[in-house]
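Alright, structures below, take your time with them.
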Structure P
């Protein structure tokens, strides 16, 4: 859908923008709150920010510091691990001009992506980014058998980084610190759960407001988790009617009342069958078994003798979940994800750009009592697909 939302600021309000940008070169930067801590954090992250300069802004660094009450020592490792996770998933490889670009990217990731809730409505009247989660229409049972747990992580992190990219762009344009206003629409809500804890670790202090609309009166526990429970008229006043899509009571121009927001619903049978058909399956007799006690971890060591080899993995957890990651010579090259395979096996592949020792981590240290049994298969193949190791 062609976008006019951000072209030359067509849909922003007419409030005068600040003429004094808060950058590290601003004449007034010395008077900025917590600038001492921000500068110290920037200095200690100099090498990290050279790799990912997108986050080398006053506002971005301040958000990380805010999440740790401006404790620089506590913030440094969070930024380093957070940006590395975002980078390992390829999030910095994408450039977005508008929310439609983000939505199109997400929907191209996996076949069933349109049935995962989410999307970005645009900006509100003050320039804040407004994502919306139509959680009430989520059908977990319909989705459980159609994709890996890691797919949900990848989609969620990619979309959050898309939101942050739009936020940074708008902050630069308006020359002021902005935020993210999240709307949860729980019409038809039944068993879906609101959870943002995983994303807070990677994108801290970004959400400035959370709105829940169309909430059934019975969901009192949910209401206690959010800051505002409001009718559509208040939403129009707060966000701005011209910035809300028609489905939510606004007048924003779009090709459909919901625009490109992913509205969930039941996955159609043909799409579900196609998704299941294309999943990787390895017979159990070809899998190696390993048992990992509670509070323990296991390592699968793979020697790669040729650069540009392809390392692929496949595993199932008998019950519960496991923290899975991959490292090379001690450096993380696949981020830590807590994986459950109750419905779908976990599998994937990466290109090993260098020869050497690669380690697959199976970490059960989060479990207090329960041991986990893992059935796995790891392969190394040449670029032409010829397997050279099968472990």
Structure Q
């Protein structure tokens, strides 16, 4: 297979649910990212567009986003749903299209608006209506016989499995915010961000980073499950809005447009795991990826893991021994936010910037996925 490169990575600022981006349709957010990725590139050169979405209005949001941006009607676009891992799965599909020479340039990413998530309920003839008579708060991810637990319960199960105390998880959440505050002050992720006009203001920063956060404030957060639950609004990521994408292509893109590749995609791994322990997905996916390349953790300069819960990162550290100091070095989703289907593309962009700043070479982006899955991607940053 031929080499595949990332030429650009862009994202919107990340808004809290009912926050700065609350009135923006997911296709509108994605259209702004698409236009920024295409700056200096002829839109007709894009062979395909693959966009993930998890809680949107259904339909083909990839195609809708492309047309919303006023781009050529001749370009095909496909939407996928891989829940939290969707943005990275979209990049994987783009990677294989290019690696096997089917395409030369593809845009991949994800978009989400939890603020505008449509209200859904089961049909009256659906037997599940008896158990869930009102508005659905989420989709079903696994059959009841396996345990269709929500993500919060999965995080609590993970905390119990690895004996992670409430304080350990709160301390990690604080460190994520502190790293994000430092990264923001240094402008590490500024090259990624597409400014969004909100009324008479231009939004360039994320809603959820809290400079005033302290251990004391985190200790006051109430448990999100039963009274003795270790998972709180402080050590779990809440709901967010945002979009992200990457321009991916073969080496001819560099020759044709004078674009310099910022990273080479080396490969991917996806794997299933216990639906009751979905936060462990990154552990299994990264291990499978390293085995495929006959590499060890000592060869990886940084790992970016979607930080839906402190428990996910601490469990990864405990299971693998990989240093916390090399995970999410610029802070993670506990600080920035987690717009479900966009997060895979967001963390891949963050990984590239973090590696570039530190002079690193190899990095891995990984996510746990609802229903008990994991996905990972290895990249080599190009100087």
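One of P, Q was used to calculate volume of the Cα convex hull per residue in Å³, giving 168; which? Working through the options, I get structure P. Please state which of the structures P, Q yields 1.04 when Rg/Rh (Cα atoms, Kirkwood Rh), for residues 160-295 alone is computed from it. Among P, Q, the structure yielding 1.04 for Rg/Rh (Cα atoms, Kirkwood Rh), for residues 160-295 alone is Q. Calculating distance in nm of label points 7 Å out along Cα→Cβ at positions 64 and 96 for structures P, Q picks out Q as the one with the greatest value.
Ranked by mean count of other Cβ atoms within 10 Å over residues 104-111, structures P, Q are led by Q, which has the greatest value.
Who wins on relative contact order in percent (Cα under 8 Å, 6 or more apart) among P, Q, i.e. which is largest? Spell out each step's value before the answer.
Numbers: P: 16; Q: 28.
When relative contact order in percent (Cα under 8 Å, 6 or more apart) is computed for each of P, Q, structure Q gives the biggest number.
Given 3.1 as the derived value for distance in nm of label points 7 Å out along Cα→Cβ at positions 120 and 320, which of the supplied structures P, Q does it correspond to? Walk me through the numbers on the way to the answer.
Details: P: 3.9; Q: 3.1.
The value was obtained from structure Q.
Bear in mind that the values in this text are calculations on the coordinates, not laboratory data. This one's a predicted model, so the numbers in the text were calculated from it and none came from an experiment. Cβ atoms are built from the backbone, for glycine too; each structure is taken alone.
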